1. Can you tell which of P, Q yields 22, 15, 14 when semi-axes √(5λ) of the Cα gyration tensor in Å is derived from it?
2. When distance in nm of label points 7 Å out along Cα→Cβ at positions 43 and 75 is compared over structures P, Q, which one is greatest?
3. Work out the source of -10000 here, i.e. which of P, Q gives that when helix-only ellipticity at 222 nm (-39500 (n - 2.57) for each DSSP H run of 4 or more, over all residues; to 500) is computed.
4. Hey, relative contact order in percent (Cα under 8 Å, 6 or more apart) derived from one of P, Q reads 32; which structure?
Structure P
């Protein structure tokens, strides 16, 4: 499959290349998770309500103390959507989500796909 795709030389392209090498089905719709991190955590109730109104189904996740010690953020917002996994989509969605939470000192610069790769 890798002979049919050329991926951009950026972080998202690197992830897509690995998925491609593992036989990922880019033609199907998958569950994609986007992670929104904030300079200050936890978010206030007002901030959480604002995000919930704009991102229906968003989850507010507290990190485990062990993960925080390893450098993870103390918490984050998890936004899940269904779409085909393309470089264009994951890039545009990260920009859209970052712009949505920028005034809260938030950003989205990571994602994961929750569907299995081929064997």
Structure Q
């Protein structure tokens, strides 16, 4: 199964999205946006940039855990990963974003049924 995006609203009214892999695991988290349209623009940027290895910034947190950021062409961060146990698992996370980032499936959790 292909991955998808979920848009949600935080308790303060701001919006965020998560890219999930086909197994439902979150693989990339956005920053908070004041408008839902800005979150959608962030998703479009990931769809456009996720296939380009040069857009991934491989980092290590102060606690020693590897993680990564995905950056747009203007060098702004458009998504941040979770912390990983090893560099190898982080690199698998990057591959998962490359494979799932082009997904056009968006689940808007802010819409009431």
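1. On the way: P: 28, 16, 13; Q: 22, 15, 14.
Of the options listed, only Q reproduces it.
2. Working: P: 1.0; Q: 2.9.
Max of distance in nm of label points 7 Å out along Cα→Cβ at positions 43 and 75: Q.
3. Numbers: P: -10000; Q: -8000.
Value -10000 for helix-only ellipticity at 222 nm (-39500 (n - 2.57) for each DSSP H run of 4 or more, over all residues; to 500) corresponds to P out of P, Q.
4. Numbers: P: 39; Q: 32.
Only structure Q yields this read-out.
Throughout, read-outs are computed from the coordinates displayed, never taken from laboratory work. This one's a predicted model, so the numbers in the text were calculated from it and none came from an experiment. Cβ atoms are built from the backbone, for glycine too; each structure is taken alone.
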